[in-house]
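Computed from the coordinates by the stated procedures, all read-outs in this text should not be read as laboratory data. A quick note: this is a predicted structure, and the numbers were derived from the prediction, not measured. Cβ atoms are built from the backbone, for glycine too; each structure is taken alone.
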Structure I
Amino acid sequence: MSEFSTIGSSPWYRSLDHTQWKALVASNLGWTFDGFEVFALILTVGIALHQLLEPSQYQFIPAYAGAIIAITVFGWGLGGLLGGVLADYLGRKRSMTLTILAYSLLTGLSAFAWDWLSFAVLRFLVGLAIGSEWATGASITAELWPAKARGKGGAFLQAGYPIGSILASGVWLAIGSSGPGAWRYMYLVGVLPALIVFWIRRNIPESPRWEESNRRRRAAYDLRRQGVVLEGENASLVRFTLVDMFAEPAVRVRLFLTFVMSLSVTIGYWGVSTFVPAYVGTVAAAAGLPAQRYAALVGLVQNIGALIGFASFGFLADALGRKPTTILYYAMCLILTPLVYLGIKDIDLLVLAFAAYGFFIQGTFAWTPIWLPELFPTRIRGTAAGFIFNAPRLISAIAPLIAGTIIVGLGGYGKAATIIGLFYILGLIAVPFLPETRGKSLPESDTLALGQRDEQVRRVA
């Protein structure tokens with residue numbers, strides 16, 4: 001058995017205690033319901049706009065849909081910046097409970113939109129809350145899981161997104177034909193995640209790494225209040241985390257490279273994948289088949305592929321390394337995008353092809369909860385991870401809007417998808433310049449004792 005599937009002489013999963021599993025479950029559930037909220041929007045935005053717009057505007061629905069998705073993604077980007085900072089200052093557990101509660105309640109309010117503008121505003125607020133949740137889950141999972149299994153933990157966390165999308169597809173299959181108000185019911189279902197907050201508060205501990213880092217941060221603040229001139233690590237601890245992560249040259253380089261990678265994958269996903277249900281629906285309609293049924297079906301199939309893709313990424317990243325696994329996924333994203341949109345016309349084959357598409361296009365996001373926490377120290381881990389995962393959305397938010405406009409202008413989905421999909425090249429260029437972190441302890445320049453403990457664990461493994 002490979003050394004990367006075991007820790008010591010035991011299988012990797014036996015090295016984990018109940019606390020570590022519970023932290024993963026909480027993080028996964030938070031991201032699962034994030035996936036539900038976002039895919040519910042993708043599935044229902046066209047139908048919702050048929051109620052929220054005047055009939056004379058129906059021909060512009062792709063552009064309106066692109067605008068609403070873009071606004072949601074923009075809110076997600078802003079929320080991600082906020083959530084990472086909250087995770088570093090308030091703690092991983094407290095931030096997680098607050099953000100899950102916020103996006104659950106705001107999603108429920110989306111059901112009561114009365115026109116497209118009110119719908120867009122409410123989706124912006126939902127995006128703000130969704131973006132705030134991810135960095136917390138990624139940080140606490142990375143900080144609690146052992147080095148040799150950390151890739152799997154990050155991948156299992158990220159797998160929550162397609163699980164949520166699959167749930168959304170299943171719910172939509174069940175209620176989508178129940179009447180013109182079916183889309184509103186989807187958002188009312190989104191209130192349910194608020195219930196897991198009570199479980200998190202009782203069962204999930206705070207990250208010891210964050211507690212130690214926070215203790216040192218407060219000690220540094222005390223020294224500054226006493227008039228002590230701070231240097232080195234103490235000076236870093238009292239800087240605002242969004243400023244601190246740009247203060248060191250080595251960290252700035254990692255920020256730039258990972259930002260480029262994240263930007264390429266978010267533009268690729270939001271500019272291409274958001275139109276998958278609508279595209280498959282048009283192919284089905286042209287073949288005389290029920291468009292709405294095939295749109296829901298392809299969403300289900302694509303997200304099953306994504307679920308397998310996420311899990312596979314974690315095992316490959318722990319076995320082969322972060323670099324080769326990430327390069328493989330980015331390369332397949334570049335290849336598959338024109339293939340599924342331009343090369344396959346048979347509806348049944350197209351649906352199957354989108355399973356492979358989901359495996360790589362969505363699965364490639366797994367590098368973020370696996371690799372990002374391993375590149376930054378505890379004092380700024382949440383802020384840096386949140387910034388890299390979410391700030392590119394402030395730019396990529398225009399991708400659905402541009403894609404929707406291109407679709408209208410070119411009269412079809414294929415050329416627009418191919419053009420937007422070229423952004424995956426940026427990720428392929430950036431990956432080789434990052435350090436390989438497989439099996440290494442998390443950077444703990446601000447917590448020597450924890451760093452020494454991780455080094456001991458690494459040597460035993």
Structure II
Amino acid sequence: MRRVTRMLSSRLVVACVCLACACSRPAEPQGPTGVTVFERARLITGDGNTAIENSTFIVENTRFTRVGRRGEVEIPPGAARTDLTGKTVMPVMVDLHGHLGFQDVAAGTMSKETFTRENLIDHLERLAYHGVGGVVGVGDLVGRSDLHGGRTPWGDVPLRVRDEVVPDAALFRTAGPGIAWPGSGAQGHPSRMDVSYPVATVEEARAAVQDYVLMKPAFIKIWVDDRGGTKQTLTPPLYRAIVDEAHRHNVPVGVHNVTGANAKELMRAGVEGWLHVPVRGGEAVDAELVAIVKERIAQNNRPTIWMTPGLITAWMNTQGGSRPDWLEDPLLRATYSAQDIEEHWGSPLAKLTREEVARARRGFELDARNAMTLRAAGIRIVNGTDTGQTRFWIGYFSHLDLESLVAMGMTASDAIVAATRDSADAAGFNTGMIAPGRNGDFIVLDANPLENIANTRRIDKVYLRGHEVPRAAMAARWQARFTSR
């Protein structure tokens with residue numbers, strides 16, 4: 001009798017496990033070979049070529065294997081088929097400038113205590129919900145040398161999550177804690193302000209890099225910004241030492257800077273990435289900086305240079321004095337509470353005066369011209385949103401970034417390439433294109449973003465690594481938390 005009971009219990013456990021697995025993600029047709037054929041969508045592949053009308057693309061297990069026009073792609077026997085008639089498909093986006101982990105989105109608070117594996121993964125799921133397949137965390141909370149023989153007690157959550165492929169979540173890479181003059185790194189909430197290595201001498205700068213590279217970061221982030229004359233910042237000898245030491249270890253450098261003078265010195269030093277437009281704050285790009293960029297590329301001296309313009313909030317402010325339609329977007333309201341939306345953007349935008357809006361427009365237009373001038377010189381524009389800070393909506397900001405790129409003067413096609421293929425390549429993710437060998441990551445849209453870039457927000461489904469992301473279940477979970485706030 002006990003044996004029969006044990007057998008029944010075992011079968012019950014197996015049945016429960018199978019049921020749990022079946023409920024963990026929505027049912028999806030899969031052929032016996034693990035191959036799914038997606039047909040009849042308009043297909044934007046992410047390489048800038050003309051969209052393929054009436055397309056066929058095949059995902060086998062986690063990757064694309066064949067892509068082309070319907071009728072011209074060989075279909076493997078036994079493959080499952082999914083009809084996407086009337087839909088537009090594009091690659092997932094990649095964000096090179098995230099500040100994730102610190103924020104409790106439902107509570108609207110930020111702290112070091114919030115930087116847990118569970119919270120970081122929640123943020124990666126929010127990105128996936130919006131069609132973002134990869135992100136680079138910048139200024140992450142990770143234990144580092146204190147440059148005085150000790151170490152900070154912050155653990156290794158970013159390093160552990162980086163080495164995982166979490167189902168239904170964006171891939172994650174880390175740019176580590178960053179390097180800055182003491183107290184002059186990340187600003188905003190106090191939880192982030194002491195995270196970066198504080199360096200004030202060349203010796204400290206080199207020692208910080210030597211410790212930093214052990215993390216194997218996507219790049220080393222540095223801040224060169226005196227915050228309008230209110231703070232000290234890294235001097236040219238300090239940032240040259242950082243760049244030189246990083247390159248000795250074959251690690252790229254990404255910089256947050258403001259002035260043209262620093263941009264020129266950093267460009268000559270070989271910095272690869274810019275988090276924001278390299279020249280801003282009311283200053284215009286000049287012919288000398290353009291010449292330095294062109295010369296560096298011509299000499300094949302670290303010629304792949306990129307920037308995340310990060311003009312999203314500036315573009316949003318140009319719409320002040322009104323109520324932009326994106327404040328009512330169901331995509332946004334699925335992941336953020338009405339209270340949050342009103343507190344951080346609805347009410348502040350409505351209160352902007354005509355003079356403030358005019359000033360915002362002038363600032364945006366100048367920074368946009370600077371970005372486009374440097375793009376013409378050879379700097380690649382990629383997606384980067386500052387997402388994860390309180391007012392910088394996780395995932396949704398990638399869509400507004402696309403709209404700001406088009407407002408800068410890029411075509412819709414160029415903006416999509418920037419946010420997909422070029423961002424993925426800069427970050428080192430095998431995503432961002434619908435092409436054989438790439439991860440089977442894509443967004444199914446209800447409208448064509450080549451006609452109106454805002455249509456990237458009209459998401460029907462998101463697939464990561466060949467599987468549909470359970471977006472409805474995710475939204476229900478988040479809404480249950482913020483409705484009780």
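Taking mean count of other Cβ atoms within 10 Å over residues 77-84 as the criterion, the highest value among I, II goes to I. Of structures I, II, the largest value of distance in nm of label points 7 Å out along Cα→Cβ at positions 173 and 229 belongs to I. Assign the value -24000, calculated as helix-only ellipticity at 222 nm (-39500 (n - 2.57) for each DSSP H run of 4 or more, over all residues; to 500), to the correct structure from I, II. Going through each structure in turn, the value belongs to I. Can you spot which of I, II the value 23.4, 89 was calculated from, given it is Rg and Dmax of the Cα atoms in Å? The value was obtained from structure II.
To which of I, II does the computed value 17.2 (mean count of other Cβ atoms within 10 Å over residues 45-52) belong? Corresponding structure: II. If relative contact order in percent (Cα under 8 Å, 6 or more apart) is computed to be 20, which of I, II is the source? The structure behind it is II.
Here P(r) over Cα pairs in 10 Å bins from 0, in percent, for residues 165-260 alone was derived from just one of the structures I, II, and that gives 12, 22, 18, 21, 16, 9, 2; the source is I.
Looking at FRET efficiency 1/(1 + (r/R0)^6) of positions 109 and 349 (r between Cβ atoms, R0 = 41 Å, to 0.05) for structures I, II, the greatest value goes to II.
Thinking of I, II, which structure, once distance in nm of label points 7 Å out along Cα→Cβ at positions 141 and 221 is computed, gives back 1.4? Traced to structure II.
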